[in-house]
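*Asks:* Next up: some structures, all given as structure tokens.
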Structure I
């Protein structure tokens, strides 16, 4: 079945420096040139969904004028500057004056989905254990809420993709471990999640 994103990790080893340059030269810059030369130039978020083939060639899957989900959960924690200042600079046409810096850490997120997702999601069920946070110096983890609501002081599922557990750590293996540690602590009747997030990046190279 076709689902929304069920997990993500960053940085992605498949995006080598050469792949990164191809993405900029062949996809990002041409679109940027087009948008900035319109009568009403676009200012905002432009999210590009890509597929990278075995030869390192990027192909566009989709463009969105919003942050990606769940990609945002793993990219924003690595931004070391004030996000508000970055967004303000973009909105006022001053983004070129900034040079955002990024952490050397790794991040991973795992999405918890409700029973029946994506065909027909079961909602209205109470969620337990979603308050776990991990803070161990250079490693941390927490929950981002999505398809949830509060009813009489209880956390209730209200959508297909219910929440995402995110881990940030010095290496990807630790980040993935934290994300799954949190997701395993959460109880929601009938819920499910992928157990292979990050496996391509963590698998031994042949």
Structure II
């Protein structure tokens, strides 16, 4: 039998964390390696060596976004978030998460989503997607297509990489990385990286 996936549970509300611990309790395929607040997430990841992060965003998710981006930028483990109904999935994808479920997800859906995220698959609950994952041929919407290098950069943006991280990954200067990002924003008609990622997903240009 395969070793269980080690999961860190993150959330500002201790009651919400306790509820998630109860849902995961007793499963042979998932093992809770630790729990804590968003501020503790990065340290927890480093100290536990967890395979996955299960992150409850609560009702007011804004304060969590920066901590969430720090965790995904670290690249230590995929992050599956539980989001309220009003959450904007494109913004969360732009922050580099591996999946988005509603906060009312049951134990079976949680387990399925965690295993999918561990296999580097994107998981988005249909009720939250609001069309964000509907694709159409890129030629229908883009006047000027993205170059192969820009498509490569867009893919990395989907994983939340900064300009510095992009430069290191692609062995280019940070200035060149910034140039590619700006070109992508212009071609996709996006104001932010999150909007570019969302547009890339809609157009079928981005595989997360």
Structure III
């Protein structure tokens, strides 16, 4: 399943920073971090096959540290299913996909250590969004990449790690991101849904 997801993960290069992003919509929309795109409104997006295209930064969530990129005439690549309506539980297994230290297509595993509500403790990085804490390995370049559950659904966007501790990293909850963007789950006819709100037998496609 993870191998099927990697083509949906991209490298993002801004004017003075770089990181990871992932395809979050069939129209080529990409989610990443605001601090990855920086002050520019144009970024380079490198896909799984090495092809690079220019992306337009169409939204920056300054307080919540996420950004939305639109690529014109994007390649036909499946978007990753998003977790619309349930936060993960502590102890739940997760996977982080990204390009730490520019090493593309890197996969690390861990668990959800905690789900933390926005507080003054994290106001220097994010504000007004829930953070998913994990012990999965996170390094420079992972920022903007997806944290996914065992069904392949995106739980959050990797944002930072504690530099003075070990195995303490954080992702912005995708639920909070979607609320900020006023995005709702598309209607589905199938009765069997995952706890995240996706069709169960298509959650990993």
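What follows draws every value from the coordinates through simple rules; no lab data is involved. Everything numeric in this text was worked out from a predicted model, so none of it was measured. Cβ atoms are built from the backbone, for glycine too; each structure is taken alone.
*Asks:* Taking FRET efficiency 1/(1 + (r/R0)^6) of positions 36 and 108 (r between Cβ atoms, R0 = 30 Å, to 0.05) as the criterion, which structure among I, II, III has the greatest value? Write down the numbers at each step before the final one.
*Replies:* Details: I: 0.30; II: 0.75; III: 0.95.
Structure III comes out on top.
*Asks:* Here's another thing I want to ask about it. Given structures I, II, III, which gives the highest value for mean count of other Cβ atoms within 10 Å over residues 28-35? It would help to have the intermediate numbers written out before the result.
*Replies:* Details: I: 12.4; II: 17.0; III: 24.6.
Ranking I, II, III on mean count of other Cβ atoms within 10 Å over residues 28-35, first place is III.
*Asks:* Looking at volume of the Cα convex hull per residue in Å³, point out which structure of I, II, III has the largest value. Intermediate values should be presented prior to the final figure.
*Replies:* Values: I: 162; II: 126; III: 111.
With respect to volume of the Cα convex hull per residue in Å³, the highest-scoring structure among I, II, III is I.
*Asks:* Which structure, out of I, II, III, was helix-only ellipticity at 222 nm (-39500 (n - 2.57) for each DSSP H run of 4 or more, over all residues; to 500) calculated from, if the result is -6000?
*Replies:* Numbers: I: -6000; II: -13500; III: -1500.
Source structure: I.
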